[in-house]
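Engineer: Below, each structure is written out as structure tokens.
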Structure P
Amino acid sequence: MAHLVSPSLLSADFGNLQRDIEMVNNSEADWFHLDIMDGVFVPNISYGIPVIKAVKKHAKKPLDVHLMIVDPDRYIHDFQKAGADILTVHYEACNHLHRTVQNIKSKGMKAGVSLNPHTPVHLLKDLITDLDLVLIMSVNPGFGGQKFISNTIEKIKELKQLIIEKKSNALIEVDGGVDNTNSKLLIDAGCDVLVAGSYIFGAVDQMGTIMGLKLLQ
């Protein structure tokens, strides 16, 4: 399949959020990426369920919601009601990850698991066939605009091999420092979904920047 692009609204202009949502609607992007941070699991606070609901009213593409929070199980139903289509939790935040994944899927959402830069891929070998998506963090989570961690390329290759070996249908998503200097390398390594925030929303030609990410072969 052709790879997907999921612009991260963390880098959008929140004073003109509807404008930026409409830009994504009219672009070649495939999803909206929404980062939920609680100031505990990561050292930053972003936005919560009311913003998800507001985005859902205007978005014409799936909401790709990434929970960077402790005890995400408490909020799975709330995010489903708010409009999440894909819900990704962190391996490092879940004591009973299989149960969390099954709970997400039981609510009709696609289930993803995210790995921090220091978390090895092999920890997902017993769960990979249950997942719709694996999100590889290519920066330390918490803030936009960070420098891309180059070891991410090898990590994607390892994950792709695991997916093939286990005959999983999971997509590989990458988030953090994605731009025109590394996006082709990510796709070549096996990435299926590119998340980009400041690279897109900081561009003069935002729709053209999204198109550039989509046209990578």
Structure Q
Amino acid sequence: MSYVTFTNMSHLIAPSILAADFSNLQSEVEMINSSQADWIHIDVMDGVFVPNISFGLPVIKSFKKHAKKPLDVHLMIVEPDKYIKAFKDVGADILTVHYEACDHLHRSIQAIKENDMKAGVAINPHTSVQLLKDVIKEIDLVCLMSVNPGFGGQTFIENTYFKTRELKDLISSFNSNCKIEIDGGVNLDNAGPLIKAGADILVAGNTVFAAEDPTDTISKLKAINLDVVA
């Protein structure tokens, strides 16, 4: 069974390995291990669903050898159902599929859970959160894309604040335990307002790995106090 738990949690920080130094990935994973980060976020891209290619199964298997934090695997691929068990086998703890890539979303969610992983559904910036109302009680998290998926370093889409609040209301109306993850353009300026809007998990890529002191940046993201957020 997955050892990931969402009970009584404060906001979580999931550094995105896509922004790391690919020539030194073991050290980057070890930096996350020693930091206050909660998860390691891994974007899997196939060059079809999104216009980029990133990590495959062997690379994730190597991450797992060194990781001491749960692997939060985000599939930006077509036909994700074909690979659910394979990602479990290489060490995924949380597996997120895209609403836009799943013809039979409920079946995909069931398959993820049957493989003892937490189940997430990601939606692109143009996709309405209301489309998730039929599965909101079945999933563990919704990943709101706050940039167009495919590349790191993009500018945060401001409508994400509204979308986060709307999703929070949807979750509450169905009495769901689903958590909200924000992925794309998260930084020290917008992290607080996102948490205030209802975000539970922040994925941070360039903000962490381009920082002079990534560990300190993670600590600052983790230590955000909503009492001082305007």
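Engineer: Any idea which of P, Q comes out highest on distance in nm of label points 7 Å out along Cα→Cβ at positions 78 and 102?
Structural biologist: P
Engineer: Which structure, out of P, Q, was distance in nm of label points 7 Å out along Cα→Cβ at positions 86 and 206 calculated from, if the result is 2.0?
Structural biologist: P
Engineer: Output the label of whichever structure in P, Q has the greatest value of distance in nm of label points 7 Å out along Cα→Cβ at positions 22 and 110.
Structural biologist: Answer by largest value of distance in nm of label points 7 Å out along Cα→Cβ at positions 22 and 110: Q.
Engineer: Can you spot which of P, Q the value 24.0 was calculated from, given it is mean count of other Cβ atoms within 10 Å over residues 30-37?
Structural biologist: P
Values quoted throughout were computed directly from the atomic coordinates according to the rules given, and no laboratory measurement underlies them. These numbers come from a predicted model, not from an experiment. Cβ atoms are built from the backbone, for glycine too; each structure is taken alone.
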